Structure 1
Amino acid sequence: MRIDLNADAGESFGAWAMGDDQALLPHVTSINIACGFHAGDPSVIRHTIRMAAAAGVRIGAHPGYPDLQGFGRRAMTLTPGEVEDLVLYQVAALLGIAHAEGVRLSHVKPHGALYNQAARDAALAGAVARAVTALDPRLSLVGLAGSALLAAGAAGGLRFLGEAFADRAYLADGSLAPRSVDGALVHEPALVADRAVRIVREGRLRSLDGRTDVLVRADTLCIHGDTPGAAHVAGAVRAALEREGIRVSAPDE
C-alpha cells in the first residue's frame, strides 16, 4: 500500500510568518505552495521552492481567491472565466519561479474556498481544469476525492489525485465539515495518525455526527501547514503509516 503525504506551505507574507515549513518538510512527500493571492509573496515562494528542492519534496501550486485578509477561506462569487484567469495567473507565476530554480512543478491544488466551491460546482471545476491544461497538461490536479473537480480534470485529460484529510472532520455526505462547526478540526497528533491509517487501509472515516462511515478513498493525504504543531502532526502521521507497512511516497515515485 502507498500514499502521498502533502502539506500546504509557503503561506507567510512579508513580515508575517505562517506555519513552520522547515520543520514540516522532512515528514511530507509533496507540498502545495501559496501563489500570492491568499498568502505568500514572491520571496516566500522562491525560498519555499528552494527548501522543498533541497528536501527532495514534490512541488505544486496552491492557487486561491484574491483574499489575503480572509486567507482565501471566504467564498467569493466569480464567473468561471474569472476563476480560470486567476488560476492561470497564479500557477503561471509559480511555474516561472520553479523554472528559474531548475525545479519541475508536479501538480496544482486549489486552496480554501476555491477548493470547496470547485468540489461542488462543475462550472468552476471546469474553469480550474482548463487553466491547468492550458499551462501544462502534464500537471496533476489535486482535489477532494469524488468531487466535481476531479471529474473535470479527468474530462480534460489531466492526471488527477483524490485527496483526503486526516485532520478535518467529514459530514455524512462526504464533504468537509465547515471550519465554523465544533469538531471540524482535529489537532491531536495521535488521533490524526489513527485517522490517516484508517483512510489508507479502509477508505473510510466516521462522520462528524458519528452516525455513518464516509467513503474517503484517496491517493494523497493533506496536513494543513497553518495548524499549530503541524510538523508534530505530520511526523506522527508518517510514523504511524510506516509502522503499518504503508509506503509514504510522492505519486510518481
Structure 2
Amino acid sequence: MLVILKTKKELDKMRYSGYIASRVLKEIKLAAKPGVTTKYLNDKAEEIIKQFKAIPAFLNYNNFPSTICASINEEIIHGLPSNRELVEGDILSVDTGAIWEEWYSDTAITIPIGKISTSTERLVSVTKECLNKGIEKAVPEGRLGDISNIIQTHAENNGFSVVKNYGGHGVGRNLHEAPQLLNYGKAGSGIMLKVGMVIAIEPMITEKEPDNEITKGGWTVETKDGGLAAHFEHTVAITKDGPEILTERN
C-alpha cells in the first residue's frame, strides 16, 4: 500500500479543488426542497463545477453517469439522479467532487428536505458528529484505526449502525488512493498518519442494521431492511498543525 504524501504546492491545488466541491454542496443544500428533482440538482452541480473551469470528478468515473450521487432515505450511497421529486420528510445524501488541475476533491452532506422527524434528525446529527470526531483524530503520528474506532464508537453508542463494506480513502491525483479508511476498527491500529497525507473521511451510518445491497442501475446501495441512512464526508489534509478540512463549507 503506497500512500502518496502531498507537497505544499500540491495541497494548494487540492485546497482550491475542495473549495469548488464545497461551493457545489452549499448551492445544492439551498436548492434541495420538496418538489425539486435530483436530476435538477445534478445539472446545477455540473454547471457550478464548469463555471470554475473544473471537471466533475464523478462523471464517467468507472462509467458512473452523473456529477453527483443523490441518495434518498434508505439509499446509502451512489444514488442515481432522476426525475424523482423530493418530498417533505425525505433526507437526501449528496456526494460530489471536482478535479482542478488534475487534483481531486470529495465531499458529502445529508440534507433534510423540509421538516423531518425527530428520530431522523438525530440520525443526521449523529452522523455529522461521527465525521467531526473522525477529523479530530486525523493528526500526525496518530493511527488510521483511531479515526475508524471513534466513528464506530460514537455511532453505536447512539444506537446506530456503521456500514462496513464501504468507507473512506486517500485522495490526490486520483479519486481513490491508499489508504482505505474503514468506519470501524480498533484504536491504535493501522498505519501511522503523516504530514502530507490527504484522506476522505466519510461515515455512512444506518438507523437499523448495516446490511446493504446494490439495486437501481447497478449503482445505488440501499439498506436491506429499509432503514434510513446518512452520509457526511470531507477531504482532510494532515498537517503539522493538525487536520485541515479542504472541503470546508463555512
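Computing Kirkwood radius over Cα pairs in Å, for residues 88-183 alone across structures 1, 2 gives 14.8 for structure 2. Upon calculation of helix-only ellipticity at 222 nm (-39500 (n - 2.57) for each DSSP H run of 4 or more, over all residues; to 500) from the atomic coordinates, which of the structures 1, 2 produces -9500? Attributed to the structure labelled 2.
Looking at mean count of other Cβ atoms within 10 Å over residues 136-143 for structures 1, 2, the greatest value goes to 1.
Here distance in nm of label points 7 Å out along Cα→Cβ at positions 120 and 224 was calculated and came to 2.5; which of the structures 1, 2 was it taken from? Derived from 2, not from the others.
When FRET efficiency 1/(1 + (r/R0)^6) of positions 56 and 72 (r between Cβ atoms, R0 = 30 Å, to 0.05) is calculated for each of the structures 1, 2, the largest result comes from 2. Calculating mean count of other Cβ atoms within 10 Å over residues 16-23 for structures 1, 2 picks out 2 as the one with the greatest value.
No lab work stands behind these numbers, since they all come straight from the coordinates. All values reported here derive from a predicted model rather than from experimental measurement. Cβ atoms are built from the backbone, for glycine too; each structure is taken alone.
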